[in-house]
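Pasting the structures here.
Nothing in this text is a laboratory measurement; each read-out follows from the coordinates by a stated rule. Note that the coordinates shown come from a computational prediction; the quantities given were computed from them, not determined experimentally. Cβ atoms are built from the backbone, for glycine too; each structure is taken alone.
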Structure P
Amino acid sequence: MKTKNVYPEISVILPCQNEEAGLGFCLDKIKKTIKENNLSAEIIVSDSSSDRSPEVARKNNVILIKHDKEGYGIAYLEAFKVAKGKYIFMADADGTYDLTEIPNFIKHLKKGNDLILGNRFGGKMEKGAMPFLNKYIGNPILSFILRLFFFTKIKDSHTGMRAIRKSALEKINLRTTGMEFASEMIIKAIKNNLKIKELPINYYKRMGNSKLRPFSDAWKHLRFMLLYSPLFLFFIPGGFLFLIGALSMTWLYFGAPKILGLNLYYHPMFFSSALIVIGYQLIIFSAFAKSYAMNHLGEKSDFMQKIYNLITIERASIAGIIILLLGAFIYTFIISKWVGNGFGSLNEIKNSIVGLTLIILGVQTIFSSFMLSILSIKEN
């Protein structure tokens, strides 16, 4: 007769890279918390250390995943492969977090939340626990951008202390391997309409040396947020530039405007043309970024799917050809007028600028439609 496997209810995961100074302290805290609260839990140390951290993990009789791969995100991705718990608790192995909070985090998951985040700014922060730049500039600015881009109320988006349902984890399909993993988890949770709750937590000075690289890590977070929010990176700036360019070109083409008594003539139309072309390209880039996020990063968007169904490669190419031919027709008109004038001087600068702009827009439309078609190929 076969016995049924009994899985732990909670998987506690500690990413570890040279945390010899704090790992033992953290493991003692976790084991004591598990015992005092009678929790069904396993402890997983996901390690890429070159110091004695693996020895500390083995002495504490925990699950050691020795992958030796660089990256905050990869440490968790490797641990997720073996985690058996229904609930997954995550924290750093440097002594900065109060690990007696594990039962409180799990309690709020059981109340129906999908993702619990520890807000370091909502609890007591030990003096010197967080560097000045991180505390007053980096974290607040990045958390503000996250709130602005993704319409959330999260105050501490880069906290290292979290808990998530395994079913929710499987739904969001995390992929990034670096520090941007922290942002990816929250953004994908928002995109998948998961229920997120922040809890105030205390934060302490770390044990051992920090491996954070403030500027490069901050850029990784910002880059990922921008990739997942092409509306703010490309579409809004592009739409603004395109509109200003189109309005100013129309104004200059049909009128003889003056500013401060100076006649503008046709020269500013070159600038208007540049604004139109740049703006249009940024709008196209927003479609590229959204397509990549949908087909390669697992993001879902019913609105964009309807747009793709409406604007096929054939329709976009036809539109581009029409725009291109319209620009070519303007140049044909100019050339025929030049020939009819005996190849003499012409004053067709305005029409030339409009024709050139239309030709560029047509070419952009045609080839961008093919690029979007390539990006729409989904990964298996």
Structure Q
Amino acid sequence: MAAPFDHRFPSIDDLRAGARRRIPGFVFDFLDGGCNDNVNLRRNRSDLDDIELRPLYLREHGAASLETELFGKVWGAPFGVSPVGLQGLIWPGACEALARAATARRLPFILSTCTTASLETIGTITGGAFWFQLYNPVDPAVREDLLSRAEGAGCDVLVLLADVPTFGYRPHDIRNQFSAPPRLTARTILQMARRPVWAMTTLRHGRPTLASITPYMPKNIDLLHLAEFMNRTFTGRLSGDDLARIRDRWKGKLVLKGVATVEDAEIAAARGLDGLIVSNHGGRQLDAGQSSIRALGPIVDAVGARIPVMIDSGLRSGPDIARAVASGARFTFFGRAFMYAAAALGDRGGDHAAEILSRQLLQVMEQLGCEHVSELPRHLVR
């Protein structure tokens, strides 16, 4: 049974404020910030806010439904949980709790290569109904091992990550000397002491680790060495040939995430991928890049008739889901929103965030006179 709706947090922005009150400052900065000057982070939001929808009040219509078909499955709503790194550092057990919430609500959950729950753990929680985002390893043996483990865990959809050819330059994390586990400095100790619930919960759960890639990495590395390790081991650039090679190897659904141009979308479609996620990594990689919603339209026009085009980055609400789907996205994903919820409410957070988004989207659709999610494009003000 779902927990009662927590009226202290009626929006994702309220959950963000709750998260800020519950987790140390250096952890919140890691979750909340973008790269360089946060220009792309802000652009993701402002460009979404510019999209307008038109209601058809006099058109006859029935009750609105959020159910959405994708990859041969009917999902409970047209949104899912994006992959986020180091979830268990942000809030202990967050990855597992979000996987449980997504599974209960029939929403897709994407596991990051660089988070704190293993492929095997998430496979058990979801009964194999999960997606796995793969940072492309430079070493083919590591890639093969990860793919074999994903298959063994029952992974439904493999998501290849395209937009991290190098580690993002994030001044807030550099100033904070961010690392996992946290570096114990006077500043971080004071911040942790001011968040006793987070500190005690972390103590009970134990030190977070990058569970899926622990077999391949040195122990106890700080942010600088983690960046070097990721650049050396897990962020090999993807090429068209890489896509074709992995397409031949992976028998399930294969999606490319981090697409920002028609050129890359055309290559992916030509190599036989099953879908795309237009994303700029939440504004965490290229500050001078386009917002995801601006990049979406041309990509949908180019390949949307052949493969489903999805989106993440910048979305924070049910109206944002409606804006994105009306603009051509088949599905939407949320990263920070679910992590704010986990940090603010612990194990209850994922279900609460999903409830907020569902209620908001249903209200928008009923206001527009839209019965089915697939009909949202007719309500776009062009």
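Using helix-only ellipticity at 222 nm (-39500 (n - 2.57) for each DSSP H run of 4 or more, over all residues; to 500) as the calculated read-out, with -13000 as its value, let me know the right label among P, Q. Matching structure: Q.
Which structure, out of P, Q, was log10 I(q)/I(0) by the Debye sum over Cα atoms at q = 0.13, 0.18, 0.20 Å⁻¹, for residues 16-199 alone calculated from, if the result is -0.88, -1.33, -1.41?
Values: P: -0.68, -1.38, -1.67; Q: -0.88, -1.33, -1.41.
Computed on structure Q.
Look at relative contact order in percent (Cα under 8 Å, 6 or more apart) for each of P, Q: the largest one is in Q. With Cα Rg over 2.2 N^0.38 Å coming out at 0.94, pick the structure among P, Q it was computed from. Comparing all candidates, it corresponds to Q.
Computed over structures P, Q, distance in nm of label points 7 Å out along Cα→Cβ at positions 64 and 216 reaches its largest value in Q.
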